[in-house]
Every structure is written in structure tokens, then in C-alpha cells.
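In the part that follows, the structures are each spelled out as C-alpha cells.
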Structure 1
């Protein structure tokens with residue numbers, strides 16, 4: 001019952017994480033009353049939002065007429081295109097400042113960067129450039145944020161499985177149990193997504209944020225998985241040690257009791273430390289602090305004292321498979 005209730009609660013919270021909206025908007029990291037945001041709002045109301053951070057499209061025309069300025073101006077999300085600016089050393093390199101008709105830091109604006117590149121590529125290709133893709137460059141803050149987003153998503157897809165794999169390998173080497181390694185890693189991953197879900201509920205419905213910064217899930221994952229497995233190893237090592245002297249259920253009771261005070265104290269201190277970030281004016285730190293503090297508390301007061309011991313108790317001696325203790329007991333029973 002304890003295992004079932006714990007898993008259902010964590011799974012429901014983890015399901016909420018699929019509803020999270022992300023942003024790479026620099027200005028949204030600051031309070032709405034900050035002068036820079038007020039100035040940006042004034043610019044957007046009097047001129048165009050894209051004037052604050054125009055996208056610079058640079059092409060090597062090779063001395064050919066491309067008609068790129070007209071093609072860029074005809075795009076529905078473009079407010080204005082500047083006059084062409086020629087390079088000082090190479091007159092064939094031409095740059096255009098493209099003002100977007102939308103927030104240049106929004107996800108919608110970031111998604112327009114590939115389209116701007118394709119438009120420039122098509123203009124050069126129509127002018128007879130066989131290597132158009134090599135002669136187009138996009139710069140500006142919107143392009144920088146787009147590259148940050150793409151790089152962050154790529155790193156997340158790479159780092160998450162690498163971290164999980166390394167932690168699983170270390171647990172396997174230390175515990176010599178495939179079963180224990182599997183459910184210890186699984187509970188930490190479930191706890192992480194639950195922290196994201198509950199954190200989103202707090203950030204969105206309590207703090208009033210429309211989205212969280214795109215880099216937060218990766219940072220929170222590294223912290224929470226490392227801390228969670230740290231607590232796991234501390235507690236399960238005590239259970240493993242006491243299992244040699246007493247029945248498994250008694251070992252679980254003694255192990256949880258022995259380590260519970262230390263883990264609870266460490267968890268409260270860490271959660272409080274991360275929660276302090278919520279008092280800062282920079283929203284990215286507030287959001288990171290809230291999610292990480294929630295994750296530490298879930299690990300400390302739900303996963304560690306209830307879920308992991310319950311799973312260990314349900315699995316019984318199979319938790320040690322294929323460790324030496326499991327094999328020795330199996331041989332004894334056969335004898």
C-alpha cells in the first residue's frame with residue numbers, strides 16, 4: 001500500500017511536468033517593475049518590439065543582385081528591413097538589420113531564425129550561388145538565443161542518459177545488485193519529474209509565471225539526481241549491512257531509523273538553502289530554487305523513508321540479486 005500510494009502521488013505530479021511551458025526570453029528573468037522592462041514595453045507600444053533587438057542577416061552576394069531585402073520585407077513577421085550595409089574590406093558581403101513584428105526574445109521569434117536563413121539561402125540560390133548555405137550568416141540576440149536553445153536541448157538529450165548511466169554503473173559496482181540498482185535509479189528519476197511537475201504548479205499558479213527558463217530542467221536534474229542517489233546509497237548501505245545480522249524487514253526498519261535523522265536534517269538544510277534563491281529578483285534563480293527545494297523535500301520525506309523501503313520489503317531477497325548474499329542464501333536453501 002505504501003509503495004502504491006507513493007508511486008501514484010509521484011506519477012500524478014510527474015504527469016504535470018508535460019504541461020510545462022518554456023521560455024528563453026531574457027527580459028522575463030527580471031521583475032516587471034524593473035526599468036529595463038518598462039523601457040522595453042514603451043518601445044514596443046510606440047514603435048515595434050523588434051526594434052529593441054533586430055536580427056542581422058549577412059550574406060556574401062558574390063557581386064550578384066539577390067533581391068534579398070525585398071524578400072525579407074515580404075515575410076509576414078518582419079516589421080522593417082534596413083538599407084544594405086556593405087563590408088569595409090569585402091564590398092560583396094552585405095548585411096541587413098531585420099526588425100521583427102513580435103517580441104524578439106519569444107519562442108515564436110526564435111522559431112523564425114531557420115526561416116530567415118532559408119529565405120536568404122533561396123535568394124542566393126536564385127542568383128546563381130551553388131553554395132548558398134555557406135554564404136549566409138545570422139546574428140543578433142534572437143539568433144544567439146536560438147543557438148542557446150538548440151544547444152541546450154541537444155545537451156539535455158545527451159547529458160541525461162550519460163548521468164543516469166554513470167550513476168547506475170556506480171550503484172551496480174557498489175551494491176552488486178541489478179535489481180536494487182534498477183529501482184533506486186527509477187525512484188530518483190520519478191522523483192525528479194515529480195519535482196518538475198509540483199514546481200510548475202507553484203511557479204505558474206502561485207508565483208504567476210507564464211513559463212520557466214529552458215535551462216532549468218537540466219540544472220535541476222544534475223542536482224536532484226546526484227543528491228537523491230547520495231541519500232539512496234547512505235540508507236541502502238545501512239540496510240545491506242544490517243541484513244547480515246537480522247531478517248530483511250527488521251534490517252529495513254533499523255536502517256531507515258538509523259539514517260532517517262541524518263537524511264532529514266541534510267534535506268531540510270539543502271531545501272532551505274535552495275529556497276533562499278526564491279527571494280531574489282531574478283526569475284531564473286527563483287524558479288531553479290523552487291524546483292530544486294521541492295525535489296529535495298520529496299526525496300527526503302517521501303522517496304527515501306517510504307517508497308524505497310517499501311519496494312525493498314516487497315522484493316525481499318530478490319533485492320540482492322545477483323549479489324553474493326542472494327546467491328549464498330539460495331545455495332543454503334538448496335542444501
Structure 2
């Protein structure tokens with residue numbers, strides 16, 4: 001049964017802001033660009049400490065990506081900041097052509113992803129971003145689970161050569177991973193050992209998976225919960241090792257079922273080790289305006305939804 005608890009909640013975008021500020025002190029090559037959302041992206045402290053290394057480009061996201069690509073040629077490490085929708089859908093061509101294709105060392109940092117953006121509604125609640133970025137050759141895709149892990153991931157990607165998409169969010173979520181942890185790109189983290197089912201979760205859904213694991217333990221079901229913070233490159237070894245033991249899988253993500261974590265794991269299993277799989281995610285729908293917690297329930301992204309998915313997949317085992 002899970003031993004994970006939390007004493008406070010914090011938004012993951014603040015973890016990004018804290019990590020960026022720490023990077024500013026550690027690495028003089030780190031620069032930050034923002035598309036008129038300095039407060040929302042928590043980039044204000046970096047701007048205050050390092051004004052000569054902060055570039056406010058205004059509501060011109062495509063231009064921001066071009067500037068970042070150019071800066072990287074000179075040895076700088078640009079971190080771009082705006083909402084996930086504007087970091088991907090609005091600028092996909094610029095990312096594909098100027099960053100991914102030419103393998104520029106640009107870090108695309110994206111906040112306010114998923115339905116937990118809440119009242120801003122469907123036009124801002126992008127649920128396709130992980131898939132869009134995952135499909136690009138040369139792109140690394142990271143989706144951390146809490147404040148501490150987001151801070152650690154932000155620091156780690158400065159030393160990771162090549163384009164990176166880092167996704168985080170606005171709502172306050174439990175802090176349950178260690179402070180000052182070392183983040184290893186592409187290495188899954190096993191949160192609980194189990195033998196009945198493997199639950200692979202990413203981002204905000206990881207805490208819900210941990211809660212579901214406790215509910216399952218009360219029913220005598222042993223669930224293995226694994227944090228897939230790096231969507232690409234996927235830690236295939238850890239996934240296959242877990243499934244070889246449990247023989248069935250549940251995935252959980254605040255993203256479309258198409259193109260996300262579930263798709264990635266299903267492809268891996270199909271090629272190597274077929275097993276029953278249930279996916280918790282948004283099923284081919286746009287978001288809508290509402291309170292984040294209520295939207296998570298409506299779109300089937302709750303602790304209870306993960307619990308029910310486990311019961312379904314066990315019947316197919």
C-alpha cells in the first residue's frame with residue numbers, strides 16, 4: 001500500500017519559476033523569453049534578477065520561437081514561456097522547422113495545459129500538446145507531477161542537449177516527491193511495488209493514481225504505480241519489466257487518449273509484449289469552461305476513474 005502523503009499543495013508552474021531562477025544563478029547561458037505572460041508563467045523573479053537575460057516578446061509566439069532558435073546558435077540556452085496552447089498549436093510550424101528539424105537547444109516551457117486550466121475554456125485547454133510534440137523527431141517531452149519535480153526538471157533540461165518540451169500547469173496540486181531531487185530525463189520512477197496491475201501515470205494524474213492504489217489495496221488488489229514523467233524518450237525497459245510481472249496495464253493522463261502516454265505504451269506493448277490495457281484520459285473531446293476539479297470528474301480523470309479502469313482491466317487479464 002502507498003506510503004505517500006503530502007502536507008501542502010502548490011502549482012507546478014511555480015516549480016518552473018523557482019527552477020528557472022536557480023538556473024539563472026548557476027548558468028549564465030540561460031536566457032528566458034516570454035509572450036506577455038510573465039506572471040502566469042512565474043518568470044517574474046528571473047526577470048527581476050537578470051533583466052539583461054529576459055526578453056519580453058509580447059503576443060508574438062511564433063516570433064519568440066524564431067528568436068529562441070537564433071539565440072541557441074550563439075551558445076545561449078533559451079527557455080520560452082507561454083500557455084501550452086500557444087506553445088504548441090499556435091507555433092507548430094516554427095517549432096518543427098526552426099527547432100526540431102535543426103535540433104536547436106531550445107527549451108519550450110508550457111503552462112496551463114489540460115482541462116485544469118478551468119474557466120478559460122476549450123480554446124485555451126489544449127489536450128493534444130503531448131502528442132504533437134511527441135511526434136516531432138529530435139523532441140524530448142517531459143510532464144512532471146508536482147512542484148518539486150517540475151523545479152528539478154527545469155534545472156535538469158538546461159544540461160540536456162537538444163529541444164525539449166516541458167509541460168506544467170496552473171492548479172495547486174499535492175507536493176509528494178522529494179525536495180532537491182535529481183531529475184533524470186527518460187527514467188521512470190517506481191512509486192509502489194505491485195503484482196496485479198501496472199498503473200502508468202503522468203503529470204497531475206500521478207497523485208490520483210497513488211490515491212487509487214490505496215483504494216485498490218483496501219480491496220486486496222496490488223497495484224504497481226509508476227511515474228512516467230518523460231513521455232519521450234519513453235523508459236521502455238521499466239514499462240516492459242513491470243508488465244512482465246503484472247500482465248495488465250492502466251495508463252492515466254490529462255490529455256487526449258489519441259497521441260498521448262496511453263498510445264505510446266500501447267504501441268510498445270503491441271510490438272513487444274501484448275497485454276490488456278485500459279486508458280484514462282480525454283476521449284476525443286475538446287474541453288469546456290468550468291472549475292478544474294469538476295472538469296476532471298466530468299472528463300473521466302479522477303481517482304475513481306483510475307480505480308474503475310483497474311477493475312475493468314483485471315477482468316480482461
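Computed from the coordinates by the stated procedures, all read-outs in this text should not be read as laboratory data. Note that the coordinates shown come from a computational prediction; the quantities given were computed from them, not determined experimentally. Cβ atoms are built from the backbone, for glycine too; each structure is taken alone.
Thinking only about distance in nm of label points 7 Å out along Cα→Cβ at positions 60 and 300, which of 1, 2 has the largest value?
On the way: 1: 5.8; 2: 4.4.
The maximum falls on structure 1.
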Next on the checklist: Starting from the value 27.4, 90: which structure in 1, 2 was Rg and Dmax of the Cα atoms in Å calculated from?
Outcome noted: 1
Checklist outcome for this item: Re helix-only ellipticity at 222 nm (-39500 (n - 2.57) for each DSSP H run of 4 or more, over all residues; to 500): value -10500 computed from one entry in 1, 2; matching entry is structure 2
Checklist outcome for this item: Comparing FRET efficiency 1/(1 + (r/R0)^6) of positions 124 and 308 (r between Cβ atoms, R0 = 41 Å, to 0.05) across structures 1, 2, the largest value goes to 2
Checklist outcome for this item: Comparing mean count of other Cβ atoms within 10 Å over residues 164-171 across structures 1, 2, the largest value goes to 2
Next on the checklist: When relative contact order in percent (Cα under 8 Å, 6 or more apart) is compared over structures 1, 2, which one is greatest?
Outcome noted: 1
